[in-house]
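So, here come the structures, one by one.
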Structure I
Amino acid sequence: MSDRSRKKNGLELPTFDPKESAVFATKVLSELQIKCVLIGRLAVWYWLPDPAGHAFTKDLDAAIKKADRQKVIRHLSDLSYNIRELMIGGINVHGETDNINVDFIDRYSVDEGDLSKLFEEAIDSATEKINLGEAELYVVSVEHLIAMKISTFERKDEDDAKSLLEYDFVDIQKLREIVDRNIAPIRVKLEQILREVGHPMAHRRKKYK
């Protein structure tokens, strides 16, 4: 387990510059008076101290509440943007001419599972902000981000969770409480990952003489 602490010098941008998408998302949600938080790959970039661990992304992921999805859809439709439904719950907005590619995600999906409670808590509890160009966005807490990552059961997301858990700024007790409140069946997966990364707070079998 590393004793490394989080970087303090801002966000590194390895391959994709999200500034235009960030400005667009901020403008849309400000006009609608909707709070969102930065999640996904860009949030991983924010929290990982070492830029060498930053994988490629081609879009900006913003968490919104499921109650706000239709407001965003109506607003963007009035502005004549092309909107595509996301299977995981939410919408994608893509504009080649203005270099915009944003996923507004609420994670309310009949087919892919309902994680909207986790996303709503992440939005309500977010306090840190990041500047991207002319935009200022809330960024998801590292504990909510890890919970989101392990809930997908995808290898790349599990790898992200393991990378984040190497750092001592992650509050493991807070992470467990988030999982228990919102995605309790995933707790087993969380404990498995903690053991795999050798985390000192991982639950292990007791030894008897």
Structure II
Amino acid sequence: MSVPDIDKSQAFECWANLFTAHQAFSHPSELHGVLCGRLAAGGRLAEPEWLALVCEHMGLAETAADESAELASFMGAAYAGTLDGLKAADMSFQPLLPDDDYALEQRLQALSSWIRGFLEGLALQAGAALGAAPSEIRELIEDLVAISQVSDAEDDSEDGEDSETQLLEITEYVRLGALAVFTEYNPPEPPASETVH
């Protein structure tokens, strides 16, 4: 489980299993959202800071990451993998969400948790500077707030197929939105071969 290259389709399961093993009271998608929000707003966390955030979010003792090599290793790999995903030129980044095997209601809840985490991470990192963000970014943030509230109040009496399609469309909007924020606050890195004189 501590392999940095977790198969994307299995990522949620790996996180969920880890959360269960540590009896965490929070949702894996929410923690991933917080990390993505911090990174998207231009923040980078040193390993001790990231692991402290992990323990706080999971409701664990501050020493939990020191006492569990598996937790520290997994979350270190998760951090690196998430940052690589956000930077990827092919825009393959995916929010950490359960796959289609989960009930629609569970997937909606996970999406809502991820968005709430993302907004929290964004606010923590960017703070008041968000008020000066370009209008597209401010509109996106307003949309995300609205989506997270709708997801919570979603009624599952709608037609199943329509709901599936809507969830896919909303998830894609959220995914592209996270990448747009990342692009706004993270200037492209110069190619490694270039040397600055």
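Nothing in this text is a laboratory measurement; each read-out follows from the coordinates by a stated rule. Computed from a predicted model, the values in this text were never measured in an experiment. Cβ atoms are built from the backbone, for glycine too; each structure is taken alone.
Given a value of 31, 20, 14 for semi-axes √(5λ) of the Cα gyration tensor in Å, point me to the structure among I, II it was derived from. Derived from I, not from the others.
Taking 1.35 as the value of Cα Rg over 2.2 N^0.38 Å, for residues 130-177 alone derived from one of the structures shown (I, II), identify that structure. Attributed to the structure labelled II. Here mean count of other Cβ atoms within 10 Å over residues 74-81 was derived from just one of the structures I, II, and that gives 19.0; the source is II. Taking distance in nm of label points 7 Å out along Cα→Cβ at positions 58 and 162 as the measure, the highest value among I, II is held by II. Name the one structure among I, II that helix-only ellipticity at 222 nm (-39500 (n - 2.57) for each DSSP H run of 4 or more, over all residues; to 500) of -11500 was derived from. Structure of origin is I.
Among candidates I, II, the computation of relative contact order in percent (Cα under 8 Å, 6 or more apart) that gave 22 used structure I.
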